[in-house]
Structure P
Amino acid sequence: MYLEKISEPKDINKLSNDELKVLASEIRDALMNRLSKHGGHFGPNFGMVETIIALHYVFNSPVDKIVYDVSHQSYPHKMLTGRKDAYLYEEHFEDVSGYTNSEESEHDFFNVGHTSTSISLASGLVKARDLKGDKENIIAVIGDGSLSGGEALEGLNFASELQSNFIIIVNDNDMSIAENHGGLYKNLKELRDSKGTCPCNLFKAMNLDYIYVEDGNDLETLIHTFYDIKDIDHPIVVHINTQKGKGYQIAEENKENWHWCMPFDVETGKPKVTFEGEDYGNLTADYLLDKMKKDSKVVTLVAGVPTNIGFTKDKRERAGKQFVDVGIAEEHAIAMASGIAKNGGKPVFATHSSFIQRTYDQLSQDLCVNNNPATILVNTASVYGMNDVTHLGLYDIAMMSNIPNLVYLAPTSKEEYFAMLDWSIEQDKYPVAIRIPCNGVISDNRKVQNDYSNLNKYKIEKQGSKVAIVALGDFYQLGEQIVSEIKEKLGFVPTLINPRYITGLDKNLLEELKKEHEIVITLEDGILEGGFGEKIASFYGTTNMKVKNYGIKKSFPDRYVVDELLKENGITIDKIIEDIKEIIDIK
């Protein structure tokens, strides 16, 4: 096996063309080994094997610097830069992350997991190189799906200004996660169909030099092309046409489903782990399809991740013009939703909490300053969400709850979630965001409201004394457990409060708590600093009321185990009860 002998990129220069082709096959075997057992990004990595071999064959990493956009295509790169064991041997699977990571290797220059970033990041490397008078090659790798992101277009627009060595590899497989959307993809198709010769050329319009490679999986052609442009003295785009999922027929024929995968059976492609029962993705899609069928003004928007709320291809087709995928363009989606709402439509935009971070300016300026009644669904906003450092969903509360006019809601059950969603779509006074629950679909017997217009009114779910537990969103069930344990172990019933509103305080209720309570406990599924609980602590600052906030300390946890992270932050029933006993001196 050639792969087993690769410890650093220069080792592949010892191989002949035929041996390099065998190496490509071995890399795909190693990808299959890890992905079928561990899961991860499948299609992008299988499609880029030859390109990454050619890059490392021609260029001298890490002196020559390669920056991978979103890192979905970086697994073969990791294998060729000393990390092959993480793909060959199951006991080493956890040695590496699913993204480029500068802590893992000198060949990784950035921790990157968000899309559309590589050209801008690499342009900074170019500028610094030129200021120092160095001569290394700088290469940015970006997929076609990422080109619709604003940062990618900003980077392309600026690249020609650098007037020095800058190589941009555009991997065009005619796919984002789902199908591509937007006018620039029509031009990419024209370029593919004309083998790069059509007069309309997005990249040349940006004043960039341009080369087209028709078969982006032909190793010899790629090597010759990269040798031709090595040490070039100006910015150039190398547009390569690759096949997403190449080498695994099931993935080649089902590109959307095989962008990312759970562990699966190699022979059949069927997942080894199946989830039974309800999930909020399918529930939300079905609810919105019914809503759209009854009301032509309702429109659902996503930004390249339609299945984050269950809109598989068949459901997208059923929704027709009332479903909009803007591609990788979250900022545009928020502004578009504001415009739809302004003109009498009822927009619902949904994406992951980690991607909402991109939209702060649009949330603030385009939506909330204008106070337009759009609905924003924030998915995987939880310690129970994605756990890679580049995809954490823990920062939305601190980021969004301080934007004026925004009503941010935290449902605690299936019934409450859909009641809030229905109210938000039908009301016309506020921009509303809703945290989609992430701790499972929980249905209980608690009665929920249908109207949330009386803002910032918390709900007392259980009346008690001494201790008031304010349990937000996904941590509400933890609050229920704490109430039960206090009753059993300490002999009294505390008050349990479902605040529902993240963006405001129920001052009347908080004042009332002073009469029968000695301490207020806040539980929030997010970062403590700047979050929900600190606002309650500030409210009580000049009083005798004691307050203890529980949440996640400000940090970038990476690939954490939920129970371990909660324990590190003191968020366990036993620890919270011990804290209560110490603070109010209960024997």
Structure Q
Amino acid sequence: MNVFTHFQTMLRVVVSELATSGKIPSDQDGSKITCEPPREAGHGDVATNAAMVLAKSAGMKPHALAAMIAARLEAFPEVTEVTVAGPGFINMRLADDFWRERLREILETGPAYGDSTLGQGRRVNVEFVSANPTGPLHVGHGRGAVVGDALAALLEKTGHAVTREYYINDAGAQVDVLARSTYLRYREALGETIGPIPEGYYPGTYLFPVGQALARREGRRWLSAPESEWLEPVRTFAIEALMAVIGEDLAALGVRHDVFSSEHALVTAGGVENAVGLLAERGLVYEGVLDPPKGKQVDNWEPRPQLLFRATRFGDDIDRPLRKSDGRWTYFASDLAYHLDKYHRGFSSMIDVWGADHGGYVRRVQAAVQALTEGKGTLDVKLCQMVALLDAGEPVKMSKRAGTFVTLREVIDQVGRDVVRFIMLTRKNDAHLDFDFARVTEQSRDNPVFYVQYAHARACSVHRHATEIFPGVDLSPRGLSAYGVHRLTDPSELGLIRMLAGWPRVVEGAALAHEPHRVAYYLYDLAGAFHGLWHKGNERAELRFLVPDDPELSFARLALVQGMATVVASGLAVFGVDPVEEMR
């Protein structure tokens, strides 16, 4: 149960009853009524703006309407106190038994606690990583991979039908450079001296095995052939080889994709012509001359007629070119085709996870989606800022294998998949992230992945100890839910239950905002509350989780410990992180 959604529904019933009894007009729109935690915990458990929202249409002052609603709310058994604050906010305090029932609900539901039907099966396409197939993934790609994968998991948990997609940028100049770089390594594998790597080529040693594999398969076939003959087959071979490397890197990170779409295949099939033609039919393409770029001097700029998309009609700053000076389609034109293709595949809701260097590209693609779908499609772009790799505060040197950057695989091999995944979600995607090898592996409160995992491990330790003290007793989650949780009376115990009961709201809020980092914040705070309760038990014997002379109290507190472990496991599952039972 989402506690706050529950009270929204309750308030709509109250408003309906007031209308039926003639106390307020019958045409009240309760869709904007919200319920949320009060700004100050001392004000209660649930706050609502119902009176503020309805006062005008009801023809009443907000404070008077709030008093009328409050009188109705006081009749509900789960509500122990209702107060009207300020100009008409309503605060409710809930019965302790209501919160204890939420703990039972968590134990009976298990890790599925927090699942919802919010999405109602709506199809969502989440495209992420989509790195050029020109080398192994770097740690920045890893951040986008984790953000995209966790966001997809959040949407699935809230009832959306999600497709995870990777867009292979296998058309354009960069893959021709890859082919030429691979051809150098192919010649080298056949015994030729290639000398220094030419400027602009890919210098990393990761192309050694690609060139060697090409030599094993083709022998000396392409050695004396002109580029016009070997460029396409070598390019295809290199892309397939590098995509296999990327696939291995993603597998090591625990990331999967449902669909791999090829830019080359889309362009070859006439996708760009179809998209541009559709815009032309709607009068959104024209021949024009753009003004020079503002704020900077461009030596080689010259006014010339171009084929332009009327992006300004859809909120962009300027209209956007669709053809280059040599007559080829721009990369933007290919993106038009790709997003139209996604829409035609049934995805009116699209989410793209990009690197921060694509920030200037967002508005034009969103404008294109609006134009191509006539407003029926939506595109949310999540920009991931770069990751600074440090070790005890000092910058980490570049990778010898990649030549210019530290590879994602090197980071995973050093600290483990779960650490990488969790740390990548401890900041909002558009905020800078420092990844310090020393910090992310230390066992302290300053390391969020350790702090959260330690809470789960402590819970497992309490359970193991309980099985020794109470042999033969059913201490499974369902077994614990049958015991007397009414013995949980300490404010810190009830406070922890309130936090646990807030998990469904966190899930839905994070899914609606497309912000998986909210889960990391919640888990860290939850772990802190649990560790605090643990320390209280160390200081005060009557608050210990296990009291051998009082089995009923022990079972109630074991239920609380299990509830915490269940919610932590549910949250870590969203992140693709395995909860641990012991810290080593």
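Among candidates P, Q, the computation of mean count of other Cβ atoms within 10 Å over residues 85-92 that gave 16.0 used structure P. Determine which structure produced the value -10500 for helix-only ellipticity at 222 nm (-39500 (n - 2.57) for each DSSP H run of 4 or more, over all residues; to 500), calculated from the coordinates; the candidates are P, Q. Of the structures listed, the value fits P.
Quick check on the output: 16 is relative contact order in percent (Cα under 8 Å, 6 or more apart), derived from one of P, Q. Which one produced it? Derived from Q, not from the others.
Which one of P, Q has P(r) over Cα pairs in 10 Å bins from 0, in percent, as calculated from the coordinates, equal to 3, 16, 25, 23, 17, 10, 4, 1, 0? Source structure for this number: P.
If P(r) over Cα pairs in 10 Å bins from 0, in percent, for residues 117-180 alone is calculated from each of P, Q, which structure is the one that comes out at 21, 38, 26, 13, 3, 0? If you can, show how the numbers build up before the last one.
Values: P: 23, 49, 21, 6, 0; Q: 21, 38, 26, 13, 3, 0.
Going label by label, the one that fits is Q.
State the single structure among P, Q that was used to calculate semi-axes √(5λ) of the Cα gyration tensor in Å, for residues 29-260 alone, giving 26, 22, 15. Label of the source structure: P.
Using the calculated result 6, 22, 23, 23, 15, 7, 3, 1 for P(r) over Cα pairs in 5 Å bins from 0, in percent, for residues 93-132 alone, pick out the matching structure from P, Q. This value belongs to structure P.
Every number here is computed from the coordinates shown, using simple stated rules; none is lab data. Keep in mind it's a predicted model, so treat the numbers as computed, not measured. Cβ atoms are built from the backbone, for glycine too; each structure is taken alone.
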